[in-house]
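Input: structures, listed below.
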Structure P
Amino acid sequence: MKNDEKKSLLDQDINHRVDEEEKLVNGPKKEKNHGRVTQMIIGIVIAIIALAGIIYPLLH
């Protein structure tokens, strides 16, 4: 009987701790694409500079 009580008490304690821990855990944030616009602008600027570097010597 004591063994069953210990398991029951242990199970209750584990369940209680898991429930408390779940309250503290926050899910991942849904916000994404931070800096995506900045990356696109920098990419376009680098592409323009590269094309200018190729085309400019051909014209002169």
Structure Q
Amino acid sequence: MEKGEYVQILDHSEWHGMIGIIDEVINSIPYVFCVHMPYYRYAITSKMRRYVKKIEFQ
């Protein structure tokens, strides 16, 4: 996953169903920004990748 990609979070947390954009990658860990949670970014660790779906807008 790369900076600028849109993703949907499908885990069982307060992030479930939210769509965000990968705004930064630090040490190979992408971080997702979502306007509904502007003070917290979702870290896509290797353990959490299975709960993240890349989406494309047309």
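What follows draws every value from the coordinates through simple rules; no lab data is involved. It should be emphasised that the depicted structure is a prediction, and the values quoted were computed from it without experimental measurement. Cβ atoms are built from the backbone, for glycine too; each structure is taken alone.
At a glance:
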item	result
Given 9.4 for mean count of other Cβ atoms within 10 Å over residues 15-22, calculated: source structure among P, Q	P
Identity of the structure behind 14.4 (criterion: mean count of other Cβ atoms within 10 Å over residues 7-14, calculated), options P, Q	Q
For 0 (helix-only ellipticity at 222 nm (-39500 (n - 2.57) for each DSSP H run of 4 or more, over all residues; to 500), calculated) the corresponding structure among P, Q	Q
For Cα extents along the principal axes in Å computed as 97, 18, 9, the structure of P, Q it came from	P
